[in-house]
1. Have a look at I, II and say which one yields -9500 for helix-only ellipticity at 222 nm (-39500 (n - 2.57) for each DSSP H run of 4 or more, over all residues; to 500), as calculated.
2. Tell me which structure, out of I, II, gives 0.93 once Rg/Rh (Cα atoms, Kirkwood Rh), for residues 87-134 alone is calculated.
3. With relative contact order in percent (Cα under 8 Å, 6 or more apart) as the yardstick, tell me which of I, II scores highest.
4. Starting from the value 15.9, 46: which structure in I, II was Rg and Dmax of the Cα atoms in Å calculated from?
5. Going by FRET efficiency 1/(1 + (r/R0)^6) of positions 71 and 111 (r between Cβ atoms, R0 = 25 Å, to 0.05), which of structures I, II comes out largest?
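Every number in this text was worked out from the coordinates using simple rules, so none of it is lab data. Computed from a predicted model, the values in this text were never measured in an experiment. Cβ atoms are built from the backbone, for glycine too; each structure is taken alone.
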Structure I
Amino acid sequence: MGEDRGWMEEHVLKGGDLLVYGRLAEEMEEIPQEVVWRELRAAAEKYLAGGEERTEGIHQAVDVTIEELVERDRRFGYPAPFCHKGCANCCHEVVYCTEEEARKIYEYCGETGIEIDRGKLERQLKYVETDERLDHTGVTRWNDQPEEDQGCVFLDEAGVCRIWKVRPLVCRAHLAEGTDKYCRPHNGAVDPRATGINYIELSYVLTAIFSIHRDSIKKTMGRLLLAL
């Protein structure tokens with residue numbers, strides 16, 4: 001076992017598996033293992049050293065990384081992601097976040113006067129299958145609920161995110177190519193016409209963060225908010 005993997009095993013995994021984000025699971029077969037573990041360790045170490053402001057820090061770092069990657073792609077003639085504040089098709093599915101992100105969202109809503117529709121959160125959770133730990137199993141009947149309940153609780157009447165400033169990592173890193181027309185899944189199944197922009201740099205970061213927060217990330221944003 002290499003030094004970086006050993007560090008991850010001791011400080012992050014602690015006997016558990018990596019909670020891999022994006023296409024990293026597929027790409028790990030082609031990337032040298034020492035590179036994978038080095039990048040995961042770098043992301044985890046930076047986050048763990050961030051103190052009480054580590055959530056804000058990682059959000060800012062991801063935003064800056066995306067800007068840099070988009071600018072790099074622009075120079076090579078690739079289009080920027082379609083995503084922007086106000087496109088909301090991907091905001092009609094189960095959302096994951098860490099317990100720290102949920103707390104930041106809760107506090108932000110209190111500070112800005114945004115009401116959290118707890119009733120809607122409770123109704124949505126009835127369509128999300130969980131195990132004995134109340135972790136989401138991956139099975140959902142999300143689109144079987146009334147249309148008005150399928151959207152994120154933080155979308156306003158115009159479909160604009162009201163917590164954009166503190167939105168979770170998954171909302172920041174989900175990048176659509178060309179259009180958001182096909183971003184909305186159906187009961188967990190991705191529309192085969194959807195095309196996304198998958199940056200390996202983001203996969204490393206989110207894999208590290210999700211693995212650190214393995215005890216909360218699968219609870220879903222709704223369940224974490226209801227617990228506050």
Structure II
Amino acid sequence: MAHLVSPSLLSADFGNLQRDIEMINTSEADWFHLDIMDGMFVPNISFGFPVIKHIKKHAKKPLDVHLMIVNPDRYIEDFYNAGADILTVHYEACDHLHRTIQNIKSKGMKAGISLNPHTPVHLLKDIISDVDLVLIMSVNPGFGGQKFIPNSIEKIKELKQLIIDKKSSALIEVDGGVDNSNVKLLVNAGCDILVAGSYIFKSEDQMETIKELKKN
């Protein structure tokens with residue numbers, strides 16, 4: 001399949017959020033990427049349920065919700081009720097990962113697992129067949145606009161091989177420092193979904209930037 005683009009609303013203009021939602025609706029983007037931070041798992045706080053519900057009300061594309069929070073199990077039903085279509089939790093934040101994934105799926109959402117840059121891919125071998133996507137963090141999570149970690153390319157290749165070996169249907173998503181300089185490398189390595197925030201929202205022509213990410 002052709003790769004997808006999921007613009008990260010963490011970099012949107014929250015004074016003009018409605019405008020940026022409509023831009024994504026009319027662009028060639030496929031999903032809305034929402035980073036949820038609690039100030040504990042990562043050193044930053046983003047937005048909560050009222051903002052997600054507002055986005056869901058106006059979004060015409062799926063909400064790709066990435067939880068960078070401790071003990072995500074407490075809020076799975078809340079994120080479902082807020083409108084999440086895809087819910088991704090961090091491997092590092094879950095004591096009983098299989099149970100968490102099954103809980104997400106029981107609500108009818110697609111389930112994802114995210115790995116921090118220091119977390120090795122092989123740790124997913126026993127659960128890769130149970131998830132819908134794996135999100136590789138190509139920067140340390142918590143803030144937008146960071147520099148891409150080059151080793152992420154090899155990590156994606158290793159993950160792709162694991163998916164093939166285990167006959168999994170999981171998609172590979174990458175988030176952090178994604179731009180035109182590395183899109184081809186990421187896609188060739190096996191990436192299915194590109195998350196981009198500041199690269200899109202700080203560009204002069206956001207819809208054209210999304211279009212370029214889609215066709216590369």
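1. Numbers: I: -12500; II: -9500.
Only one of I, II returns -9500 for helix-only ellipticity at 222 nm (-39500 (n - 2.57) for each DSSP H run of 4 or more, over all residues; to 500), namely II.
2. Values: I: 0.99; II: 0.93.
Label of the originating structure: II.
3. On the way: I: 35; II: 22.
Result for relative contact order in percent (Cα under 8 Å, 6 or more apart) over I, II: largest is I.
4. II
5. Working: I: 0.15; II: 0.90.
Top value of FRET efficiency 1/(1 + (r/R0)^6) of positions 71 and 111 (r between Cβ atoms, R0 = 25 Å, to 0.05) goes to structure II.
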